[in-house]
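**Q** Once you scroll down, you'll see the structures, which are given as C-alpha cells.
Read-outs throughout are calculated quantities, based only on the coordinates presented, and are distinct from any laboratory measurement. Please read all numbers here as calculations on a predicted model, not as lab measurements. Cβ atoms are built from the backbone, for glycine too; each structure is taken alone.
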Structure I
Amino acid sequence: MLTINLFNGLVYGALLIIMCSGLALIYGLRRVVNFAHGSLYMLGAYIGYSIAGYSNFWVALVAAPAIMAVLGVLLDRYGFRLLQDRDPLSVVLVTFGLLLVIEDVVLTVWGKSNFSMSAPAALNTTLDLLGTPVPAYRVAVIVVGALVAVGLTLWLRNSKIGLFVRAASTDPTTTAMQGVNTDVLSAGVVGLGTALAGLAGVVAAPFLSLSPSMSSDVIIDSFVVVVIGGLGSLAGAFVAAMVLGMIQALGAVYLPDAAALLPFGLMVAVLIWKPAGFAGSRT
C-alpha cells in the first residue's frame, strides 16, 4: 500500500513539474503572476482530446503543445508585455479575466460534459514495481516530468539562449543594452511556458477526467509549488513539486479529513522558515 501511495505521489509531482515549469518561466521573465495558467492547462487538455479523436494520442502530444505555444506568443505580445510594468492588482484582474474567457471558450466548444482520453495502446499495460503492479502510463508520466526538468535545466545552463534568459530574468534592462532583444526572448519563453501547460494537460488527460473545473483543481497546487519553491526559480519548483506530490498522495490516505489543507500548511511552514522559498536566501 505504501509503495502505491509513494508511486502516486511521484506521478502527481511529475505532473506538477511540467505544469509549474511554465508558470515559473513566465514569472521569471515577465514578472507576471499568471492566474490563467490553469485554464491554459485545461485548454491544452481539451485540444489534445479533440486531436486524439481525429488521429491518435502521439499526434495530440505534439500538436496540442505546439498550438498552445502559438497562443502563448500572442498572449505575450498583446497581454503580458503590456502588464509587466503595471501594478500587481491590474495583473491579477487581467489574468483572472483571461481565465474566465478561456473557461467560457471551453464551455462553448466542448460543453459541460466530462470526457476521458484513452492511454496509447503501447502504454495501456502494467509494470512490476517492487512486486506491485502499476500502470505503465503513469510510469511514462514520471519519465516525461523528469525529461522536462532535465531538459530545461540543461537548456538554461548550457545554451546561449538559456544564458540570455537567465540574464534577462535578473536584469532585463542591462541585458537589452548588451544587444539582446528581450521582447522576442520573452515571447519565446512565454510561448514555451504555455506549451508546457498544454503538455501537462495532454499528459494528464488519460488518467484525470477532462472537465471545465479541472483548471481550478491544479492551479492552486501550482501556485503553492511556485511560492514555496521560490518565485521564478525552476530548481525550487522542481523540489517543491515532488514534495507536494508526496504530501498530497500520502495525506489523501492517512489524513483524508485534512488533505485539502496540507498544501497550505506546507506553504505556511516553508514561508515562516524561508520567506523566499526553497531556492531563496533566508531573510
Structure II
Amino acid sequence: MLDNQRFRAILRNPRLKALGMYLFLGAIALVMLFPLFWLIGTALKSPEENIFSFPPQIFPQHPTFNNFLAVWETVPFGRYIFNSVFVALLSVAFNLLFCSLAAYPLARLEFRGRDLIFALIVSTLMIPFQIVMIPLYVLIVQLGLKNTYLGIIFPSLASAFGIFLLRQAFQGVPKELEEAARMDGCSELGLWWHIMLPAVRPALTTLAIFVFIGSWSDFLWPLIVTDRPDYYTLPLGVAALASTFSLDWRLLAAGSVISIAPVLLLFAFVQRYIIPTNAGSGVKG
C-alpha cells in the first residue's frame, strides 16, 4: 500500500509530468521531421551511396554539394527563385491590403446587409478551387494576363479566409480606441491605417505567412496559366527536374531542399511576431 502511494506521488510530480510531456512531443517532432532529414540527407549523398537502403540511412557517408551545383547550373533555378519570391511577395501585399480593407467595414461599421455580405463571403470557403479554376482561366485569357505575373497572383489578390481572420481580429479591438480617434478628427481611412492595422499586427503576420506559403508552394494554378519557362515558379522548376535528369532522386532532392529552404527561414524569423499583443499599441502618441 505504501509503495502504491509513493508511485502515485511520483506520478503527480509536476516536473515528472513536464518531462513526460516533453518526451512525448519530442517523439512526435522526430516522426514529423524524419522526411525532412531524409530529404536533406539524400540531397547530400554521392552517386555511390544507395538512397533506398533498408533500414534507411539518413546521414550520408560522404556528403557532397555536387547535387546542388548540378541543379543550379543545369536548370535556371535563379530565375525560378526570383519568380517565386516576386509572386509570393505581391500575393502577400495585395492580400493584406484588400482583405483588411474589406474586413474593416464588416467588423466596425453598421450598414444594411453587412451580416449577409459576410456570410456570402465565408460561404465561398466551401467551394473547391477546382470548380472556379476554369472560369478563372477563361477570365485570365480574356484579360490578356496569361504568361504574366499578374495572371499568376490573380487568385491570391484577396481571400475569404483572410477577410474572416481580419474581421475577427478587428472586432477584438477596444471600441474606446476608435472613439478616441474619432474625437480627434480621424477619418475612416486614417482610423483603419493608424489604429486598426497596428492593433491587429499578429493577425496580419499570421495571414501573411499563410498567403506566402500557399503562393510559394502552389503548383496547379501556375502550371495552368503559364507555359513559358521564364515565368516558372519553384514548384514547376522542381517538376521539370524529373524530365531533365530522368528521375535522379539525388538531384530532385537537392531541388526540393532549395525550394523549401526559404519557407523554413521565413517561419524561423517571423514566428516570434505571431503572439497576442496589447490592442492599446494602436494608439499613436
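**Q** Thinking of I, II, which structure, once distance in nm of label points 7 Å out along Cα→Cβ at positions 79 and 167 is computed, gives back 2.9?
**A** I
**Q** Something else: Name the one structure among I, II that distance in nm of label points 7 Å out along Cα→Cβ at positions 199 and 263 of 3.4 was derived from.
**A** II
**Q** Okay, moving on. When Cα extents along the principal axes in Å, for residues 23-182 alone is calculated, the result is 70, 51, 32; to which of the structures I, II does this value belong?
**A** II
**Q** Sticking with this structure for a sec: Between structures I, II, where is mean count of other Cβ atoms within 10 Å over residues 31-38 highest?
**A** Structure I comes out on top.
**Q** Assign the value -21500, calculated as helix-only ellipticity at 222 nm (-39500 (n - 2.57) for each DSSP H run of 4 or more, over all residues; to 500), to the correct structure from I, II.
**A** II
**Q** With Rg/Rh (Cα atoms, Kirkwood Rh), for residues 63-158 alone computed per structure, which member of I, II shows the largest figure?
**A** II
**Q** In addition: Thinking only about distance in nm of label points 7 Å out along Cα→Cβ at positions 55 and 135, which of I, II has the largest value?
**A** II
**Q** Hey, Kirkwood radius over Cα pairs in Å derived from one of I, II reads 22.9; which structure?
**A** Comparing all candidates, it corresponds to II.
**Q** Given structures I, II, which gives the highest value for mean count of other Cβ atoms within 10 Å over residues 87-94?
**A** II
**Q** If you don't mind, there's one more thing I want to ask. For distance in nm of label points 7 Å out along Cα→Cβ at positions 15 and 239, which of I, II scores largest?
**A** The maximum falls on structure II.
**Q** A follow-up question, please. Identify the structure, out of I, II, from whose coordinates relative contact order in percent (Cα under 8 Å, 6 or more apart) was calculated to give 27.
**A** Attributed to the structure labelled II.
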